[in-house]
Structure I
Amino acid sequence: MYIVDRSLRFLRGALLSYGPEALRRRVWDKEYLSEKWSFAYDTVGDCVYSHLEKFAKKGSILDLGCGSGNTSTEMADNAYSHYIGVDIAEAALEKARSRSQSCGRQNKNRYVCSDFFSFQSTEKFDVILFRESMYHVPLGKIKVLLDKYAQYLKEDGVFIVRLFSADIETSQSKYRPTAMIEIMEREFEVLEKQRYETPGRPTVIVFRPRS
């Protein structure tokens, strides 16, 4: 049973990283409509918020893979002035818009349905956030994707990435998140990196393009 479950998770992960955009969109919409991710709708106090609020400097945030809107409704209201959340699943964005309306942030939070490989912006941001969404980027495309989004950073803007770097059940280090972090450290200027000793050992890394 364990082998079957692990195989299914592997196939799902491969689909969400390498599958056609239309198919990935259907999978994510189905999962949000079925409330598969309801356990993750409340992440108040998450370790990423202190980093995000520090580097946003009351400015603008682009959140790639924003899901149901946790970041835009849980971080401090006075930490930012303008937020754009991007997600491939319209079902997730409907939840995010409803949450923003409920907490009175509908005028400063905006959501766009798009694959972040194809998303384009006319704006520049103080922070570009990948909160777990980097898991779905193939290792060979991480540098290419970050180079693309570097053009949307303000002069002193930063990337912030949050990843679970260890298995939640066994606490053993996970290969792909570790390899992703190594790419970021090798290719960019790291400003902060912190691994938290909570389940899954989340790592938050803050970095920017090298001068």
Structure II
Amino acid sequence: MKYIKFKTGQEKVPIGKIVCVGRNYAAHAKELGNDVPEFPIIFLKTASNVIFSGQPVVHPPYSNNLQHEVELVLYIGEDVKNASSEAAESAIHGFTAGLDMTLRDLQFQFKEKGEPWTLAKSFDTAAVLAEVVLKDEYKLRGDESIFLSVNGSVKQNSSIKNMVFSPIEIVKYISARMTLEKGDLIFTGTPEGVSRVIQGDKIEAEIENIGIISTQII
């Protein structure tokens, strides 16, 4: 079992389900040739996918196009179903930075065949997390910068204000379809600039005031 790491505090919370939102930045949807969605596109990762900043990402041997996606991650700190805006806000107890590592070649292959692309998103080391900052320690402004570099070269540089769907809208949408529980994490989508990484590459990612991730591809 894997547990959430908090910047402060010693509470031991097992990682629950990891719900991810696709195409939540218009420029990223465009760079992959997709339309901006009318509602959040949802997929899942598993807790066994999780590693933490400082641990290496293992490049699966069955893919030739591993790509990085830096994302704001929401920590759900209480159970919520059919959330109102107020309940959605209350259920978000903290934030962190995350990397949604993606096997882009497999994703495109699955999409072309009309098949689910779970295996392009869910594999060992596919979810990299920083420590969670609790909401009573930092209040999200909504315009924090989101940044990623590979080997010192900037690849992604945007602001979370460019999200199509806000954190509250995302929690409302998901909780209307599945109960969100304490320990769940929500990846809120990535801005434009995703690119391929190979063995030996070093990734540095940061969301302003929230979290920093350092990892290397092995």
Structure III
Amino acid sequence: MTALLLGASGLTGGYCLQELLENSAFEKVIAPLRKEMAFSHPKLEQVIIDFDKIADSKDKFKVDVVFCCLGTTIKKAGSEAAFKKIDYEYPLHFAQISLQQGASTFALVSAMGATAKSLFFYSRVKGELENELKKLGYQTLIILQPSLLLGDRKEQRLGEDIAKIFTPIFNFFAPKKYQAIHAQQVAEAMVKLSTQGLKGVIVKESDKIKEG
């Protein structure tokens, strides 16, 4: 199969890239990027694009499976509008174009508590994306809703750094679905689920992701 990996340079995307390159079920991995990564592999094709003009590069996105690990924070994006462009508009545009080009499976890293009815902007945007993806008609739609993601990020996030200090204590007392999870586990689950021949909409929170 051929995979399209969105967000390959990010935390979960980086782990997902490793999983895909090591998985014999995938012979090619296409990664749309703003700038080329200092990394090469025989199976990896890096495509430099303008994310505001995704349709201009649609012929490069003829794939079987799409893995979406795109994501940012409102602080890093600079505004709610910029955040929504990255976490909602870009994933949805890629999903629409990839489906038109023949993709049958879409796997998304969403977030715990994602719902279009949320009072919180972040969770609401995540939920709105999930709803729109469900309308597209993919044969298989995998939605992972992890809690706090652990792993080595390229950029520092103060809130997450503080949270990680208390993670061992929190994970000991909190219900499993609320416990922090390592991004590598999320990536492993995405790839594994995409190769199991599942159909329909599959939604998994942190506790179910950890179960494999």
One of I, II, III was used to calculate percent of Cα pairs over 22 Å apart, for residues 61-180 alone, yielding 47; that structure is II
One of I, II, III was used to calculate relative contact order in percent (Cα under 8 Å, 6 or more apart), yielding 33; that structure is II
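Each value in this text was obtained by applying a stated rule to the coordinates, not by laboratory testing. Small disclaimer: the values here were computed from a predicted structure and weren't measured.
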